[in-house]
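Every number in this text was worked out from the coordinates using simple rules, so none of it is lab data. These numbers come from a predicted model, not from an experiment. Cβ atoms are built from the backbone, for glycine too; each structure is taken alone.
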Structure I
Amino acid sequence: MIRLEGLKATAFAPDHVVARRDGEDLTWARFRAEIGGTARHLAAARRVGLTCRDGWRFAVGLFGALSAGARVVVPSHPGPTDGIEHWIDDDFEPGAAEWSGGLDPDRAALSLQTSGSTGEAKEVARSLAQLDAELAALDALWGESLAGADTLSTVSHRHAYGLMFGLLWPLAAGRPFFARPFDLWEDLLAALPAGAVLITSPAHLTRLGGLPPLDEAKRPRLILSAGAPLPEAAVIEAKRVLGRDITEIYGSTETGAMATRHRDGTGEPPWRPLPGYRVGRSAAGLLCLDAPGGKAEIADRIELAAEDGFYLQGRADRIAKIEGKRVSLDAVEQALKARPEIADAAIVVLNDPQPHLAAVVMLAAAGQTELTRLGRFRLGRALRAGLAASLDPAGLPRRWRFVDALPVGAMGKRRSADLAALFEPPPRQPRIVARRGGNDDGSVELDLEIDPALVWFKGHFPGHPILPGVVQIDWAIAFAREHLGLDLPAARDFQIKFRATILPGDRVTLSLRHEAAKRRLGFQYRRGDDICSSGMASCR
């Protein structure tokens with residue numbers, strides 16, 4: 001395996017296959033030429049943003065930007081990022097130029113954006129020296145057994161795990177990677193070559209239900225999962241469909257991969273550090289990492305096990321102060337999951353006005369029966385009473401949401417912001433996507449997104465929600481006040497004609513026109529070229 005700092009034009013033979021895309025083999029000769037073209041294009045750049053979904057274009061952009069001396073920023077989600085001078089996306093055409101290679105392992109670096117469990121974005125810088133140390137540990141663990149194996153991934157390389165395991169590791173090890181991540185199992189399994197490496201996550205491994213078992217000849221050589229703990233049922237189902245046990249990866253954006261464990265469907269074994277890594281436990285019970293890339297204390301509580309193993313005991317930062325008492329959110333979640341009515345659960349702290357716990361619950365079959373019998377309010381009260389025997393009163397959830405599935409991100413990780421959003425009151429107005437005109441000219445057009453969660457759809461009508469006409473009139477008056485500067489009372493004298501219903505999820509255009517001489521406001525809602533409703537409201 002080569003080191004990334006040693007990625008030079010002579011690292012591989014010109015016809016070496018770096019990646020595969022749509023049946024085409026993409027070679028090293030083309031790779032180094034496109035890196036050279038990218039470096040020439042970015043000669044004056046200092047910060048370059050990479051948003052490519054295609055792994056080949058991402059790798060070309062990464063090493064082209066680093067060769068130009070730029071700092072690379074990898075946003076976890078496309079969007080505005082401070083200080084970015086150049087963006088490279090899937091439409092970027094680098095051209096070709098000579099490239100000799102060779103990068104400074106300490107100066108060449110990339111910044112990965114992460115939001116963690118809170119949803120607050122931050123940048124984490126990783127140098128090539130740190131990445132090389134992690135890759136060396138991975139290759140020491142699996143390198144010989146994976147010689148020649150293709151790598152396929154369901155994980156975006158904008159995440160640290162997808163970047164390292166799905167792109168940089170096969171690139172450095174000389175193993176072809178499929179350039180595009182797979183969204184659907186059906187597409188991945190159809191393309192899967194024999195003896196491949198599969199990089200995936202709980203977000204995908206929990207969605208294998210109903211797929212037939214793979215033929216033995218097509219089974220992957222290694223299946224890796226990271227991002228969140230994999231439920232035991234998903235391990236068993238993955239083994240049935242894919243024919244292999246699952247190897248889980250424990251790590252973080254800040255440290256990279258730290259440990260692995262082998263899941264065969266018979267329980268949860270301890271984690272084992274990567275080769276050359278050591279794990280200890282601080283006086284506060286936190287994980288202390290000593291790795292080739294540096295030392296760190298991680299905000300995960302652990303229990304040490306035999307033969308250098310350890311068990312995770314939950315996040316240290318998941319301790320909340322409720323009614324003056326320290327409450328472990330992990331302990332409350334475990335108490336909920338132990339109940340026969342509950343298949344899965346998550347706890348979030350709400351502050352309105354005093355901190356208290358709220359539970360998001362996915363019910364098991366027994367819980368669905370109780371929900372039908374008791375209703376949501378009484379079921380929440382019953383579950384709270386059942387927890388009272390094992391939890392302090394401060395640790396009892398006060399609010400409940402019963403859902404078909406817990407909200408997770410692309411990697412299967414839960415974020416407290418997504419959980420808290422389930423308890424926010426439903427919106428009362430649409431989102432304005434675009435505005436044309438307004439204020440001085442007496443007319444304005446607003447493009448509106450009709451959120452399915454709008455409070456007006458509840459009960460209007462059960463099973464067939466439509467936007468009420470009175471709401472359309474109220475919106476017209478409210479938006480005329482805001483965008484035309486009109487001092488309008490609530491509409492008492494109005495006319496409206498309906499031609500089509502406005503449905504949840506629609507995108508409509510609201511046209512407002514103030515006829516000052518006649519002291520009235522005209523409005524029209526249309527979906528594309530189709531008029532949904534139109535009318536007049538008096539401005540007297």
Structure II
Amino acid sequence: MSEIRFALAQIDTCVGDLDGNADKVLEYAHRAAKRGAQVVVFPEMTLTGYPIEDLALRATFRKAAWDKANWLAVELDSDGLGDLYVVAGTVGSTAADATGPHGEAKPLNRLVVLHQGVVWAGYDKHFLPNYGVFDEFRIFTPGEKSLTFEVEGVKLGVAICEDIWQDGGPVAELAREGIDILVTINGSPYEEGKTHVRREIAAKRAAEVNAPIIYVNQVGGQDDLVFDGGSFVLAADGTMVQRSPQFVEDLSLFTLAADGTPEPADIAPALDPDEEVYSACVLGLKDYMAKNHFTGVCLGLSGGIDSALVAAMAADACGGSNVWGISMPSMYSSDGSKDDAADLARNIGAHYDVQPIEPLFNAFQQQLDLHDVAAENLQARIRGVIVMAYSNSKGLLAVATGNKSELACGYSTIYGDAVGGYAPIKDLLKTRVWELSRWRNRAAAAGVGVGGVKVVGNEEGRPGVQLAAGVMIPVNSIIKAPSAELRPGQKDSDSLPEYALLDQVLAAYIEHAHGRADLLADGFDAKTVDTVMRLVDRAEWKRRQYPLGPKVTALAFGRDRRLPVTSAFRE
């Protein structure tokens with residue numbers, strides 16, 4: 001058994017961009033070889049991007065992906081990298097079944113080993129997740145065989161993501177067969193606290209095969225999912241040997257010694273929980289913009305905390321000069337709110353326009369003569385029209401500013417403040433919005449300027465544009481009582497329980513699926529429980545129409561929680 005040097009290539013791919021993804025594999029393979037790697041490992045479905053959803057069902061896409069894998073193998077060889085073992089992911093196909101109803105080939109979630117100019121070996125994912133955000137059982141066919149191969153006398157076994165989360169299957173077979181190292185390629189989406197769970201699962205599998213484990217995870221945003229990277233290597237006893245940083249592309253190397261023990265390598269520091277969640281939201285927005293060819297964003301700036309935090313995230317994602325903040329005051333907007341909106345725009349270096357809505361409101365009222373909530377919602381819808389006008393005329397991504405507490409309770413105006421193409425804080429409860437805003441100001445005071453958050457594109461940690469006063473989000477936006485300012489003296493607490501209480505009930509009801517009896521047993525009073533459950537249950541239709549945004553909790557609205565819009569059930 002010889003010493004082997006492995007490279008962990010934690011890269012950001014784009015679904016469907018076969019050429020771009022293959023070029024990036026080629027680039028990282030060259031970099032790995034220059035640093036002495038013999039094996040370079042990429043994330044799950046590297047060539048296709050992940051998740052590919054129903055693209056997997058298109059035979060033309062599967063053929064194009066397979067052709068690209070073969071092209072890449074030849075290109076690696078012609079570039080002098082034929083001796084390198086490149087472990088990557090793609091979509092494969094079963095052999096067409098002539099006895100089936102249509103005689104059609106079926107898609108597979110496949111790992112390939114590229115070596116000596118050919119697709120040298122392959123393995124198909126056994127366990128197909130069918131929970132939460134995953135629908136793999138619907139689109140893929142499970143694999144049936146394990147795969148081992150030798151490099152310089154070192155026996156490698158492989159697995160794909162969910163294969164290590166379930167007992168039995170390929171890992172158990174590899175344990176019986178005996179391997180020197182377990183290589184896993186992964187597309188594991190981010191959620192707060194998940195890094196610890198991944199390590200526990202990986203340590204369990206390392207112990208099972210009695211060998212070190214390599215865990216390579218993808219990084220980047222894909223629609224409503226964010227992948228945080230954080231790839232790592234564990235020794236057979238679960239000791240951390242190497243860890244890549246989160247939310248950035250990275251190429252890390254480690255050496256498996258001739259005696260089968262992994263040599264210590266770089267271990268990236270763990271992030272503060274607030275920094276972790278904030279970075280996930282920024283990366284989700286940044287990649288959504290980049291992969292859909294947006295260079296700037298527009299949003300309404302009310303002076304409140306939600307739009308302030310979203311604007312800060314947008315500035316960190318694309319630079320303040322690419323953010324258009326629009327103040328749309330009404331007859332009910334306070335001078336303080338207008339000042340806070342202007343201060344925020346000035347802090348982040350955003351474009352700042354003032355578009356009063358009162359003339360438009362009066363014109364509508366002459367025609368419609370609306371009252372009460374209809375008149376309030378009209379104001380929000382006028383603002384939505386203005387935001388979308390900026391989006392259309394300037395080619396900007398309109399971002400919605402609603403938080404999870406508001407979405408849960410239906411406290412938003414459909415076709416009003418709910419307009420937009422992306423919603424960066426839709427999975428953050430209101431109390432979390434305040435916490436992240438305070439963290440961003442602490443980071444600003446510590447020298448993290450506009451655009452200084454360390455995500456893909458800022459791997460070297462550039463500090464960004466420094467804030468003159470060391471404050472990004474106006475303090476008044478954080479400390480003042482929340483209000484939509486749609487009528488005189490309005491406060492959110494007029495319609496909702498105080499957020500400190502509301503968010504506790506929402507977390508229990510939505511994320512932990514506690515029913516009414518459970519919530520009462522949790523210590524919440526019956527009036528609050530009934531109010532919150534009624535609001536949540538009646539707002540499903542609004543949530544279905546809300547823009548997508550990054551999942552950062554264990555259960556986000558969208559793929560995680562699929563309830564009927566039309567339902568008469570009430571507890």
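If you line up I, II by mean projected area of the Cα convex hull in nm², the top spot, with the largest value, goes to I.
Quick check: -7000 is what I get for helix-only ellipticity at 222 nm (-39500 (n - 2.57) for each DSSP H run of 4 or more, over all residues; to 500), calculated from one of I, II. Which structure matches? Source structure: I. For structures I, II, which has the highest computed value of relative contact order in percent (Cα under 8 Å, 6 or more apart)? Largest value of relative contact order in percent (Cα under 8 Å, 6 or more apart): II. In this comparison of I, II, the computed figure 28.4 for mean count of other Cβ atoms within 10 Å over residues 278-285 is attributed to II.
Source structure of the calculated read-out (distance in nm of label points 7 Å out along Cα→Cβ at positions 70 and 126, 3.0) within I, II: II. Structures compared: I, II; top value of mean count of other Cβ atoms within 10 Å over residues 174-181, i.e. the largest, recorded for I.
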